[in-house]
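Every number in this text was worked out from the coordinates using simple rules, so none of it is lab data. Note that the structure is predicted; figures quoted are calculated from it, not measured. Cβ atoms are built from the backbone, for glycine too; each structure is taken alone.
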Structure I
Amino acid sequence: MNVRFAGFVTALVAAAALGVAYFAQYGLHLVPCALCLWERWPYRIVVLLGVLALLFGGRAGRVFIGLAGLAMLGDVIVAGLHVGVEFGWWKSPLPECNGILTPGAALPMTPSVPCDRPVHLIAGFPMSMAQMDFCGTAMFTLLLFFMAARRPDRRF
């Protein structure tokens, strides 16, 4: 696979995922929780890494694609944490998700949207946005590692 094309695909997929999140927030008026906002950061990083892979190509491009895979692996962890919070397996480590008393604050912070309340993008579809992000990110991460490890002279 051409490394520059892989960089283009990487940036495009990450930008599309961010586009869905922003559409849900601004178009559908679904308010994101604090963990949802954390889940967006790896995508922003991956857009940049994909563009760098597109610009540089070659060995450097493969390194950028591999780094994008590591960034998305971080999102798999954050999305998995969020899914666990939604299922009630554990509490969120973010104080803004729990209404925990913050040192120096007079009252506990109350989240605008609790992190343990699943937000469903598609009515009637049993997966929350965090669950969809976890599944999609896991597949995207595997694809990125595959593209980074692939020798340039081989075809799909």
Structure II
Amino acid sequence: MNLLSSTLPPRHVALLGYGGLLPFIALALLLPFSLEYRPLWSVALVTYGAVILSFVGALHWGFAMTVQDLSAEQRRDRFIWSVIPALVAWAATLLPVFWGCLLLIVGFVVHYWQDRQLFRVISLPDWYLPMRLRLTSVASLCLLLGAVVMATHS
């Protein structure tokens, strides 16, 4: 089976990717119903979001190091871009939770846009962008829920 032509990710990739959404979902659902621990859950949500945004940024570092058909300029741009999500994520952890959640949403959406730009230049598996869209959407919705809960219950 050719991984570049399959629209379904390999099983282990799907389990790891979608399994990575579980903390987003659990924390977002705990926030509205756990008044006593809401400060902890909200910080945990932003912190987890920051870790994951940093991780997806690092994917572009890996692409810059390994993809053969990138021009020198494209390679440089991938290296530069790869550290920006980590900087955005770090800034999000320094902000109040409401603003941290919103900044992370922007980071995830912009990173997905960067993935789409990269997809036009290099060969990535057919499942990569659809999976990234689903992961970005769910993570962003959970962060949005966190921002709304913090805005309405603070």
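A value of 1.5 was computed for distance in nm of label points 7 Å out along Cα→Cβ at positions 65 and 89; which of I, II is the source structure? It was calculated from structure II. Calculated for structures I, II, volume of the Cα convex hull per residue in Å³ is largest in I. Structures I, II were shown, and distance in nm of label points 7 Å out along Cα→Cβ at positions 97 and 129 at 1.5 was computed from I.
For mean projected area of the Cα convex hull in nm², for residues 17-72 alone, which structure out of I, II has the highest calculated value? Spell out each step's value before the answer.
Values: I: 3.9; II: 4.9.
Evaluating mean projected area of the Cα convex hull in nm², for residues 17-72 alone on every structure, the highest lands on II.
Given -21500 as the derived value for helix-only ellipticity at 222 nm (-39500 (n - 2.57) for each DSSP H run of 4 or more, over all residues; to 500), which of the supplied structures I, II does it correspond to?
On the way: I: -21500; II: -26500.
Considering all the candidates, the number was obtained from I.
Among the shown structures I, II, from which was the value 33 of relative contact order in percent (Cα under 8 Å, 6 or more apart) calculated? Value 33 for relative contact order in percent (Cα under 8 Å, 6 or more apart) corresponds to II out of I, II.
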